[in-house]
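These are the structures, in structure tokens.
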Structure 1
Amino acid sequence: MVRAGTADEATLLYQALINDASLQPATRQRVARALAEAGTRNVRPKGDLSGLGALLGYETQAQLLIECVRLAGQWKLVQFVPKIGDFAGREKEVALRQVAIGALRAIGQQPSLNALRSLTAEARPSAVRRDALPALAVHAPGEAFKAIPSVFAQIKTKQEAAAVWTNLFQVGGFSQRLAKEFPKGLSAEHLAAALQSARSLGRGGVALVKTIEPLTGLTAGPRDYSAEIAGMIDTIKKGADPADGEIQYRKNGCAICHAIGGAGGKLGPDLSSIGASAPLDYIIESVLNPAAKVKEGYHGFSFKMKDGSQMVGIPARENATELFIRPGPGVELAILKANIVSRDNIGSIMPAGLADGITGVSRRNFYAFLGEIGKPGPFDASKGNVARLWVFDDQPPGALAKSAVATPVYTLVNGQLTKEFNPGRLYATARFTAAAATTKPLLLTGVKAAWLDGKALDLKAGVSAASIPAGNHSLTVEVDGNAPYFKAQCDDASFLGD
């Protein structure tokens, strides 16, 4: 185990990181991660740290580069701001961009401020601008305030808008400014997203809610949830289409936070058996008013920090010095316990009204689908014999050409990935494990060709009868763009959902 508990240990690790040419890439990455972990405890190497600059050129080793950028931020190495600023402006390399922006935020000083100004300029891609805006709010709140309407004008979805608002509201002094004066020129959808994010802060967002709510026109008083629930149940009994409801579930982004059959986010409770284990009124109430009943282990907390900032998330784990929280889908953040001033249980971090955008018959179908998940039939997610997560790419296995960023996409519960959810890429990969050599065939629908662990499969009418050895495997397919959907199934395999 690689660990840096003291400054002397960190110094030894740092020297190995920059000087030991015999280190394998995976080991070098672990060393960099250990130094980054030590940095969260304010432990850093002694002496000159400029040798880190050479590692910022290791662009072929993506994860090592990310860890080194993180280190440059923690160690406040201002001389590397130009290089970090370049990484922060990369639209396609999401993880590197976000870590680089975090490094600029941590370094501060005039060079970082200049870089953040450039990153939020109108000529930049929307993804870059919205990631950089909260960092600019830390160091130049007045400039960030003026930039908000322009940045949000490029944001296309309510989910993206809500994520940016949440990050802005967590900048202590800036959130207080927004509570006193909110930017003008924002769309109704972006104001609704702001209100949603402010409400998710619990008591910490009361002042923001009071400011934003009148701007949205949503001041009609408390909702009568009991009447809504009873009315929806009565409507569903008259007839609903759960299959269409599943499409609404996907389009509304529910899979970002919730998993079904192992596929989906882990921020919220798993829904694999929700329809079989919970009555319909409970399910509907959980969507309309998530704060009414919060499942154990999913309570959100608002943490007030010594620097005036506010962090919101679900506690995941902790050690003697750190608390790890889940502030959003797919993210785990370490915060020093010594920097926490207070913590406030805010209940569910799922805001009320997330499904309000689903209207008419689609709304009825959406709840009908939730009520069927886990029951015998087309929405039974208990078996892992179908692929429910595919990662899309532009190139087949073994291709030398560089692809764009891989795109993960979840299928329907039955394993079908329909054309409307295909991001327009030609190839997709799923992973699975076989406990023993398979005797059942691999069944593929809607694909032109397939590769198992990089080797081409001999398909006959979409079937590969060859036995697959026990162990972990990857399956890559070339999608048939003319087929209504594609699907992979093997009854002797368990496909992985994350």
Structure 2
Amino acid sequence: MDQEYDNLIELYQEIILPSSISSVLYWDMETNKLPKMGVNYRSRQLGYLTKQQQKIWTSDKLRETLRKVENTNLNDFQKRNFNLIKRAYEVKNNLSENLLSEITKQSALTNEKWKVAKKSNDIGVVVDDFEKLFNLQKKYATEISKIREIKDPFSALIDYRDEGLNGVNVSKYFNEIKPFLIKTVKKKKDNYDNRFNNIKKLDLNKEEQKRITHLISDLFEYRYSGKASRGNIDEVEHPLTITCGPDDVRITVKFGNVFNVISSTNHELGHAIHKLNKNEKWNNLPVNNFGSPTQAEMISRYTENKIGKSFAFNDWMLSNFKNRFSSKFDEITSSEYNDFINLISPSTSRMNADEVSYGLHIIIRFEIERLLFNEKIMIKEVSQIWNEKYEKYLGVQVGNDGEGVLQDLHWFNTYWGYFHGYFMGDLIGSQIHYTMENELQDWESDLRTGDLSKLLKWQSKKIYSLGASYPILDHLVRLTGENLNVKYHKKYLENKLKL
């Protein structure tokens, strides 16, 4: 029995190796190391690696190995690994030939066009490739829906990416909290004043911002340099984290406004510490590799906001600002800085959004995706629908495509059916935060001294080390003792922001 199971795991490890190679190639592209004329050949390289994976997924050897393992007695851990592989196999083995490699090649081309379009603030530059990529993604979702016998392709895509979630239950949770978010944003927008102009004017140059990024990385125990390094920090247009191996998780930063840099650094560090603090005995096993968008973004959003915008973190950050750049920050009080960081100020930018507005940014994207997959709108209408929803939900006008539909790389890459994970992550994270604060009551006092070790250990034990042992909603019940309830996110926002 163990030999057949070991054979299955060995085949799986052959499958994931090309993914890690692809990640290195993507890193090269995202950090602008790839020469402009190398894009077409790079898309072929990535397509080739996808084909190599697909050959194993569709091989007789894998099918026969799965059959043999299914008829053996497995323990619970082995069953979970087996079921994760089988779940993916049933889809990948029944997709149209070359569909995944076509998506990979088209996404590489579209992503490069998106960079040009964003700089020119014109979706017209990329719209043809955007439509080609969406049509491939729609075909992918439609085939998944037929394979898994789920009527709605969009729900099938979400469920395949994010086990246990679908278009229906995500809509339910979003609709439960959307009126509260819209009402709160409108109320705070109407009462907005210019109290914090003195802080807004403060800024640091690029080298100073790098020092702050390194300082925060040290706080989260992210080793980005030296002989024991397990990561790297580089500069990009759109911050992201790329996993190139179990001990090679790289983050990126877009330098500019220092307060936005702090927020995005915390977000990407959330991804990195999640990846690097998984159970090392499970490296290259399905339970450590089959992560969901909601689990991944729950942790990164938690790090960005529950930790990175907490009063304790802000006190620690302001203290470091004063120690390093005293002339710029001396006159700012702790209370003033906390209020500024947590100001509700709706804008067109998702990545720089406050905690209340953020949910509406994601709901807009989720609703547009659903309209597209259900053929209610066309790609050429996305920009207009986007702008209309921003004015309706957030009360802001989008000036151009660069600050509108082009601001995120997701749709111009392979991240369709992904956006919901950010706000589902917020909802789940707030419920987990309530449990954490009951079990770890001194975490804020430790953080004020620059010590996150207890909190990181708690997260590692309760979340990181378990990987994909359970679907995200099941994991939540095991951790908190309750099904997901949006009341915890409302309560979190009301208490923190004094709503």
Structure 3
Amino acid sequence: MVIERLKEWKGWQLAILSGVLLGLSFPPLKLGFLAWFGFLPLLRALLRERLIRGALLSFFAGLVTNGLALHWLIFNIGAPLHITTASLVAASLYLSIFWGLFGFVFLWLHSRIGAGLVLMPCLWVGLEFLMSLGPVGFPWVSLATTQTDYLPVIQLAEWTGIFGISFWLVSLNSILYDLFIVPRSHRLFLLREVSLVLASIWLIGYVRLATLSNDDQSKRVTVSVVQPNIGPHEKWRPENRDEVFAQLDSLYLIAADSQPALIIWPEAATPAFLTKNQRRLAQVRNRIRQTGIPLLTGTVDWGLSDRKRHYYNSVALIHEEGEIPIYHKNQLVPLGEFNPFVRQLPASEDLNLGHYARGKKMTIFELGETSFASIICFESVFPRLVRRLTLEGAEFLVVVVNDGWYGKTAEPYQHEAIVRLRAVEHRYPVVRSANTGISAIIDKSGREVATIGLEEAGVITASIIPAKGETLYNRLGDWIVFLAFLSLMHIGVRHWRAANS
């Protein structure tokens, strides 16, 4: 048996093997099935170690997983190599702390009450949730992302969000490990259990896809997405600004030929503070006046507060006249758009680790009788932020993005895959406009209706059907995380009482 052969491997070798399997399961390699058994070598290593050494091995496995999944951080063309290398190391180390904690608590549960494998899914989901919190939260590497190539599997997100998919994956790993270590007489039962866990999620997904109701066709809205494919450095050079606006205008006119209800430009599309630059704003509004089609565009913006000028990464809905509704990005990129350590380390302000201020309000845009929300780039990996916007009335979601900093690496593929999960969670369309790709129009099942590939300029147009996002996940949020913590607390209290009785 495979597990028997792994007995000869050293703990650090098993940790590396798990890290490689799980790291390679992330897009774009289409190897998501590796996550179905990727924890097995690590479990083999943990269950023969003591608490501290087990925690270190788990930390090491996390370091390999995160290093592989996030290797693209080192290719950021917006920063020198020593900064991008430091960001990869820092992100991997930070996220691996949660892996180390997983190994420690797992072994404690196993050694004290023999419930490590049983509670392993609850423990993992709880730690994944904690990984997503705070100003340096980073749910990008949720195990759910590994399954985005399997459309039936991700339908689970409608009820449980991403943490339910992670719970299913870790449960599968736990049962598989049990299958390999129990006596032969018990293996038939566990084999049936593994088959049931694996097959049920696919069957439920296929049935759900087949039974998704047809929405109210009278609410159909046509949208056009523009992908200009302009390098992030070239855009802001003074000699290129007129050319950039000319290209955006040309693509706007191509999109207008399809007579959509809305045309979308990507994150920071214009090399100007568009809402403050009257000349550029007049150019845009003149074009909108000619076509009658409003424009949603990413733009940098500024505002005064406490007698200081604060800069924002924003998205604005522009009509031919009138007030311009605008959304300022709420969830900024740590060490890219803001410095989370500037208060503790004032000297770090000189390192230029980000200069944007955080927006504090949610914005719901109106488009005729339809309401929608728009978020910016990194924000799309935070399901709770999208849920808040949906509860406030958004009937579809627009994501404006600039992944051009990372070129043809794994980053834009992973980023686009994550957005598909948002569509399933709320059963409404998601429209993604990226500067250099991947732009996509995604339906409520998470299926791509239209796309533009990496480093291509173009326009895609499709009809979408807005929806209220009335799913179980939308109503109850991360209820599965609450149950996971409740289960862990219940077992902990029972053990404490037994130890003190």
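Please treat every number below as a calculation from the coordinates, not as lab data. Note that the coordinates shown come from a computational prediction; the quantities given were computed from them, not determined experimentally. Cβ atoms are built from the backbone, for glycine too; each structure is taken alone.
If distance in nm of label points 7 Å out along Cα→Cβ at positions 78 and 238 computes to 6.8, which of 1, 2, 3 did it come from?
Only structure 1 yields this read-out.
When distance in nm of label points 7 Å out along Cα→Cβ at positions 198 and 270 is computed for each of 1, 2, 3, which one produces 5.4?
3
On distance in nm of label points 7 Å out along Cα→Cβ at positions 30 and 46, which of the structures labelled 1, 2, 3 is highest?
3
Using the calculated result -12000 for helix-only ellipticity at 222 nm (-39500 (n - 2.57) for each DSSP H run of 4 or more, over all residues; to 500), pick out the matching structure from 1, 2, 3.
Only one of 1, 2, 3 returns -12000 for helix-only ellipticity at 222 nm (-39500 (n - 2.57) for each DSSP H run of 4 or more, over all residues; to 500), namely 1.
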